[in-house]
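Next up, some structures in structure tokens.
Bear in mind that the values in this text are calculations on the coordinates, not laboratory data. None of these values were measured; they are calculated from a predicted model. Cβ atoms are built from the backbone, for glycine too; each structure is taken alone.
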Structure 1
Amino acid sequence: MQFKENQQDGLTKVAEKYTVRTTPHLDEIMHHPAIARQYLPDTRELDYQPDEDGDPIGDKAHTPVKGIVHRYPDRLLLKPYHACAVYCRFCFRRDMVGRQGEHLKEDELQTALDYIRQHTEVWEVILTGGDPFALSIRRLKEILSVLDDIDHVKMIRIHTRVPVAAPDLVTTDLCAALAELNTVVTVSVHCNHAAEITDAAAQALKKLHGAGAMLISQSVLLKNVNDNSAALENLFRKLAENRVKPYYLHHPDKARGTAHFRMTLEDGLALYKNLRGHLSGVCIPHYMLDIPGGYGKVALDSTKVSLKENHAEIMDHNGVVHIYKD
């Protein structure tokens, strides 16, 4: 990575605070502005806004045991690993991953798995972190095997950046591990720009699909990355063409040092609504906001969201209204 000399001191401070890592695959396409902006550090990451938080979606409030986030009755997050193959500069868990993160020790992992066994209402377990596909195959297979043996778990979802950021990690062994499972597996691919779906990424997605995984996507609406209709249309079409159903388009969370990535809700909604009539319904994701504080997700184009002059009023799934300052 090459930076101007007068930027170096500030960027060093960013790298000391938040882990920086790319991959050889990404380095080959880093000349694309939309790729570089997502992965290369920016001195604005040290500019914190008053309403930004190290835990912007309130994971800690819903953590009954280490490594578990149980926000909704029928599904929960299992976070076995704090590291990623790459580190996105807008990550909402940037204060919890990389050097700041803590992987689960063996006894902590067993406690987390016991929690899942004991809570028979849990229908879906979502592996996240950190990136589960950055785990060793041996470790990943051990975790998947345990989940596969829990009768009430009918769906295993894996959130990952690997297929588009480090497609070489989608190996024959990884795909075999997924194919061996009796439980349905969904792989949620984090992808924000069509330029990320290179030939190598397309092959990785094809291999995961061939292993029997249902493929969906999560994207984030990012200023100066995909904040125009053409970029979003190209992204969602290319995902669908590669067997990936666009699932969520997230409004960026208020993680510390990420304000330079955020648009207003009004501008985001205008962009999103413009997709209707231009894209097949198969290509259109849900435009979602995680309500700050741990109150869950809401679809931004729903009647639960009311835009006011300087804020939005947002109703959570329990009927409680929250003020979102835009």
Structure 2
Amino acid sequence: MSLLEKRLQNFVRWIATDADREDEIREQSNRIRERISNKAQEDDLIVRSTPSAGSYAKRTGLRQHLRGKSVVEGQDVDLPFVVSVRKGGEELTELIDRFDGYAAACFPSTERRKTKSSVELVFTGTGLAYDLVPMLATSDDQRQIIIQANGTRRETSVQAHTEFVRSRTRDTTDRGLAKFNSCVRLLKWWREFREDESSMLKDVPSMVMELVAAKALETRGAKTNVAETIADWSGWAANTVRNRKPVTFDLSPASAGDTPWQVCDPVNSGNNIVSAWRGWHVDEFAEWFENTRDLWNRAIRQDMLGDDVACLNSMVAIFGTPFRHHCD
């Protein structure tokens, strides 16, 4: 194994969620599920299920870290609540305000905020944030409907999204290739530092990174080592984004309409994850991959020549100063 690969494996272990916190997260998640579910049932809702979701379930979460002067909660603990009304009850047209009320009643001293599709609880003592994601049950227990704050309804599948990532991690692991979830973790970390340097492109969704990685895996495959895999994927992504080629996992993707680029939800191809992006968003995202592609190729060449200092500097340019301190 080359020195570069050893450094990358050490770094990906460091950026992953602290294994010592797994039990804490699981126990706190269960407490939140129980208390919120009880409150929802008091409000005449039926809680059908509370499936595991988010980066915690997919094993793609990051440790808490600094980005500039801000602390980034790297671990994304999503707690879906799939609900329905009792027979003869009122039709549900909104859920977020209801669940915000449940959260306020159950955790009155905990910081919380509403997003377009969830209620976020931030436990300052633990440094962990949990997203309560209310969903409507459907006739298929593997599919749900999200009612966003603006009233938009979107069909999805929590289970299918989780399995989408897990299956690719299992496949690459079983075949002795660069692990898919490790590559996703590195790409998500890389995104954080690109956003910090950008004056325009902020808050690139984690799902965009997952889907770009999944399409790169489908199109280009994976190598036995992380460096060559992500270098190859970065080159593919640079070309794909620059030429605005759609990232889809369905034979009949939705029409792009007025949007400059498509990254389609594999569970619901009508949901374009980047539908709000404008042309300059896409152009800058392409620049990120173009610059990084060149850095990866340079680092691999430097590693082959035994120029360890130059190779390390190239990695720091990709992943930020933390790489220097946590790669050995």
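So percent of Cα pairs over 22 Å apart, for residues 38-117 alone, computed for just one structure, reads 34; which one of 1, 2 is that? That value comes from structure 1.
Taking percent of Cα pairs over 21 Å apart, for residues 174-277 alone as the criterion, the top structure among 1, 2 is 1, with the largest value. Structures compared: 1, 2; top value of distance in nm of label points 7 Å out along Cα→Cβ at positions 62 and 198, i.e. the largest, recorded for 1.
Determine which structure produced the value 143 for volume of the Cα convex hull per residue in Å³, calculated from the coordinates; the candidates are 1, 2. Only one of 1, 2 returns 143 for volume of the Cα convex hull per residue in Å³, namely 2. Starting from the value 2.3: which structure in 1, 2 was distance in nm of label points 7 Å out along Cα→Cβ at positions 222 and 238 calculated from? Answer by label: 2.
Computing helix-only ellipticity at 222 nm (-39500 (n - 2.57) for each DSSP H run of 4 or more, over all residues; to 500) across structures 1, 2 gives -15500 for structure 2. Here the criterion is FRET efficiency 1/(1 + (r/R0)^6) of positions 182 and 206 (r between Cβ atoms, R0 = 25 Å, to 0.05), and among 1, 2 the highest value is seen for 2.
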